[in-house]
Structure P
Amino acid sequence: MMFRCLKITLAVSLVFGVVSMAAAKTFITMGSGSTSGLYYPTAVGMSKIINEADVPIRANARSTGASVYNCRAIGKGQLQMGISQNNVAYYAYHGAGIQAFQDNAIKNLRGVTVLYPETIQILARKDADIDSIADMANKRVYVGDIGSGTEQDVKHLFAAYDLNLDDLKSPVRGSSGDAVGLLRDGKIDAMFYSVGLGASAITEAAQTAPIKLVSLSQSKIDQLHDKYSFYTGVTIPGGTYPGVDNDVRAVTLKAMLLTTADLSKKTVKQFMNVVFDKNIDAFYNDIQNPNLKKFFKLETALKGMSIPLHPGAVAFFESHGIKVPDDVKPSAA
């Protein structure tokens, strides 16, 4: 009888031990983007790395409407992490810039790391006489949907050249994919497209139409960066697209990983140690996003950070000898 009671006691202890271990796990739902884009496989890949590691964290990736949705969902507690362009994260944290965030700042939004660049590429037809943004006055130009991040970027770029949308003959709206077709068919003169270098849509258009890339001067790039730190200069190498043989200067945004201030410092640091240190080879080689291996390095992973870091991210970078700028340290760090 005594032996039987002991077995029962041990079994109950084991059950409660398993329940206790499960309860101790932190569950992270990570927002991404469309399944046809790069955010989704990036989030799926990071979640897989976490789930295969011996850590008390479990993660799953969710296909979402991308940057704006992810910021808002993190603010509402519906996501614990998400991928976003750094300019959208800036607008979300400060409650300005995009209608979705106007007077509705998401103050629990925190940065984890910058992942890779997404360049604002300025395309124009060769027969449109556009060599600079200044030449776009009285032209038909795709400027992004109303209230979109692209529209806000265009406004910032235009302002650097003393222009605004009213100076255009026709500001064209709609999807960027459709806009490439309009440019190819001569129905618009120019467009702004935030996308990774070598994008197939631009390559295909350049193969069938007289299209060129419009360059920014270094002084304008510096001016934009001084006013909005999330814009950084980049060179689009000649040969990236058919018929574009010269290097072109542009500004790039950054895809970044976000989280909520509600996650613990220990959890975020542990997540980063697993993904960006112990399993960096898997991060580079197993995730279906070539930009990660090409661009991600810890030494530059804070370049373009547009909101305060999570304390766990600060601890991670500092433990790896990376100096964290004061302007991205959270007030409590």
Structure Q
Amino acid sequence: MSPRGRRAALPAPGAPTAHGLLDADRALVVRVFAQDGSRSREYDFGALPVAEGIQANFAEAFARRTAPGGGLTALVSVNKVFGAVVMFTRYLAGLAWPPTRVAHLAPDHLDRFYEIRRKVKKTAGAELGALKLLLAHAERLDESVVAKLKEPVLGRWRPEAPKASYSKAEFQRIVDAARSDIRTAARRIRHNRELLLRFRQGELEGVTDRRMELMDWVDRYGDVPRRTKLTRGRIGFPHEWVFGYGTVSEIVCSLHLSARETTAAAVLLTAMTGQNRNVVLATRAAHHRADGYTGATATAILPAHKPRRGRRAHMSLVMRSCC
């Protein structure tokens, strides 16, 4: 309803949707979006090594399990559910008499699947739990299987020797190393971008080599100049004169972070915010400068999203300059 009480427009009955089971031609493909709508992935149940009836039933159950409000908010969690389905169907396909209908599934199939998986996967209990939650949305299951799904999920695997956390001194050394790498990278990138700006403004007319030309190319295209593509899907080899200024990695990293420095940034952000990897990697660079560029301590506020928090999933991360 709108604030004035007018009923909002709704899609017509039977209208196609971008989420869940796709059109009739692709009935065994399920498309799932992340809760924030930033990413999506399609899961093909037609490729599972079981009978078509089981494929269709599992696809429908998967669509219900991953629908909005189903409890799965991140594609990482959805991937685990689909992975459990893939492994279970492979187990069924390897049986002497594989079931051809969902109604043919028996409690022994679940028990035997777990016994096999626990020998090769430490988190087999969690895998079985994900499979049970999916099957709870399936139709035409035998009553014995339905009762089996209601049994408690087996406990989590615990290592023989408990994991030990870093000591405060060790953790501080890691943070200091990451901060040092980021500071070094920030100085390098700022210096080179200042030179590039002066070059574009015509303040470096006395420069005779092609270093600034190469830097300008990297800034515009994110790569070094290359020869014409030789074959489809294969990039051309860099021009010979490029190597006079270093390797491709060294040249590109004159204006960008290297892979190691990106890892250091992720470690530092994790230490500063206390958030896990998925939250840090999904946080965008768009931010609000709370200091107003006044010259005081640079402070930025970044919007972040942690689906596990439910209604409190949206939050703000406050970052202070370390450089």
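Taken together, the values in this text are just the output of simple stated rules run on the coordinates, not laboratory data. Note that the coordinates shown come from a computational prediction; the quantities given were computed from them, not determined experimentally. Cβ atoms are built from the backbone, for glycine too; each structure is taken alone.
Give the label, chosen from P, Q, of the structure having the highest value of mean count of other Cβ atoms within 10 Å over residues 192-199.
Once mean count of other Cβ atoms within 10 Å over residues 192-199 is worked out for each structure, P has the highest.
From P, Q, which structure was distance in nm of label points 7 Å out along Cα→Cβ at positions 264 and 304 = 2.1 calculated on?
It traces back to Q.
10 is what came out when relative contact order in percent (Cα under 8 Å, 6 or more apart) was calculated for one structure; which of P, Q is it?
The value was obtained from structure Q.
Once mean count of other Cβ atoms within 10 Å over residues 248-255 is calculated for all of P, Q, which comes out largest?
Top value of mean count of other Cβ atoms within 10 Å over residues 248-255 goes to structure P.
If volume of the Cα convex hull per residue in Å³ comes out at 150 when worked out from the coordinates, which of P, Q was used?
P
One of P, Q was used to compute helix-only ellipticity at 222 nm (-39500 (n - 2.57) for each DSSP H run of 4 or more, over all residues; to 500), and the result was -11000. Which label is that?
P
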